[in-house]
Structure 1
Amino acid sequence: MSTAREDLLEAGLAVFDRDGFEGATVAAIRTRARASNGSFFHFFGSKKELAGTLFLEILARYHAAVIAAVDARCTAREGVARLIRAHLEWVVGSRREARYLFEISRSEWIEEIRGAQRAQNSRLVEAVERWRAPLVERGELLPMTSSVFFSQIIGPAQIFCRAWLSGRDRADPGEQAEMLIACAIRAVVAPDRGQQPGEAR
C-alpha cells in the first residue's frame, strides 16, 4: 500500500508529464493525489522541492537498473552490451520517468539538488568501476576516464532515446541496440592482437 508521500510523488510525475514544470500547480498535484493542502506541505515545502525529490528518486531507480547489469563475471564485450541494453530497456520500460529525468528537469530547481545528484552519480561510477577497472588493468578495455567511458557507452544511445522521448522519432530506440553495441565495442574494447583500432571484429 502506497504512502501519502509516494502518492504525491506519483501525482507530481503525472502532472509534470502532462503539463510540464511551469504548467504544473500544487493544486493539480494535490487533486490527483487526493491529498490536502496540509498533507502536501507536510512533505514538501514547494512544488520545486517535490520536483527535486522526484528527480533524485527516479535517478536512483535508473542507476540501480544500470548497476544491476554488470558484475565481475562479465567480459569486456558482454559488459558493454549489458550496460547499453540496460539503459535502453529502462528508458523504454519507464518512459514517463525517463522523460522527466532527461527532458523535463529544469535548471531553476536542479541546482538545489546538485550535491545529492553528484553523490548518486559517484555511486554509479564506483559500481561500474568495480567491473571496468580490472578489465582495463588486464588490457581488455581501453584506458580512459570514467566520463569518457560513459560518454561512449550511453551518449550515442541517449541521442536515440531523447528523440523518442520527445516524440521526434517514433521508432523504439531498442531497435538500435545491436548497432550501438557494435560502435561502443569499437570505442572502448581493446583490439584483438594483430588488429588495428577501429577495424571491424
Structure 2
Amino acid sequence: MKLFLSATSPYARVVLSAAQFKGVSEKILLQWIDPWANSEELLEISALAQDPVFITEGSLTITESLCICQHLDRIGNEERLYGWGSERAPMLNRLGFVKGMLDKAYQLAMYQKFHGQQLDPIAQRARDALIRIQPHVKQYLRERSADKPTDLADIVFVAALEYMELQLGDLPVVKSLAEIDSFQQLQQTPCMVKTKIPVLQAMEKNNINQL
C-alpha cells in the first residue's frame, strides 16, 4: 500500500492517524509530494491533484480522506473508526461538524497564503464560521469524556484544531484551547502524537517513507 501526501496537509494527517489507530501504518509506504507542483507522478494517479492519495494492495486509487479512512476501517484491527451499532449515528453527527470545521480552516488558510489578510466574501464567510464555533468546540470536549474510545471524529477534531493553531492562531477558539484539559488529553492520543505536523515535516525533510 502507498500513500501520496504532503507533510502540512491536515487531510493527510487524518489518514495517517487513522492508519496508526487501525494498526496498518507500518504496511503503508509514504510518498512525499508537493501538491501545488502538479507533478506528472501525482497527476497520473489523481487528475484533480488531490492530497492525500491512497493506493490499495490491489493497485486501486482512493482519494478523499474520509473515503480512505473507510477502507482502512475495513482492513485494519477491530477498533472501529466509524463506531459500532448505535454509536455510529452520533459519531457521524460529530464527524460532520469537525470535518466542516477542518474544511473551513483549510479554505481560509489557503486563501490567506496566496492573497493575504484582505478577505473576499467567501474567505470572510469561512472566518466568520470559525469564530462562531467556539461554544460548539467546548461542547464537543465536554461530551468526550476520557473513558470514551477514540474514533474518527476525534482524530479529525484534533487534526483540525492543531492545524488552526499553526495557520490561524489569532482565532478565539484557538486562543482558548490551552485552558482546556480535555483537549490536551485528546492531543495525547497515541495515533495523534505520532502524526503531529512537525514530526511529518521532519520525516519529509529526511525522506523517511514509513511511519
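Derivation of every value follows stated rules applied to the coordinates shown; laboratory data play no part. In this text, all values refer to a predicted model and were calculated from it rather than measured experimentally. Cβ atoms are built from the backbone, for glycine too; each structure is taken alone.
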- Query: One of 1, 2 was used to compute mean projected area of the Cα convex hull in nm², and the answer was 11.9. Which one was it?
  - Reply: 2
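If distance in nm of label points 7 Å out along Cα→Cβ at positions 95 and 127 computes to 2.5, which of 1, 2 did it come from?
On the way: 1: 2.5; 2: 3.2.
Of the structures listed, the value fits 1.
Can you rank 1, 2 by relative contact order in percent (Cα under 8 Å, 6 or more apart) and just name the one with the largest value? Walk me through the numbers on the way to the answer.
On the way: 1: 23; 2: 28.
For this comparison of relative contact order in percent (Cα under 8 Å, 6 or more apart), the top structure is 2.
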- Message: I have 1.34 for Cα Rg over 2.2 N^0.38 Å, for residues 23-142 alone, calculated from one of the structures 1, 2. Which structure is it?
- Response: 1
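Given a computed value of -22000 for helix-only ellipticity at 222 nm (-39500 (n - 2.57) for each DSSP H run of 4 or more, over all residues; to 500), which structure among 1, 2 does it belong to? Write down the numbers at each step before the final one.
Numbers: 1: -22000; 2: -17000.
Attributed to the structure labelled 1.
One of 1, 2 was used to compute distance in nm of label points 7 Å out along Cα→Cβ at positions 7 and 175, and the result was 4.1. Which label is that? Don't jump to the answer; show the numbers that get you there.
Details: 1: 4.1; 2: 3.0.
Here the read-out was taken from 1.
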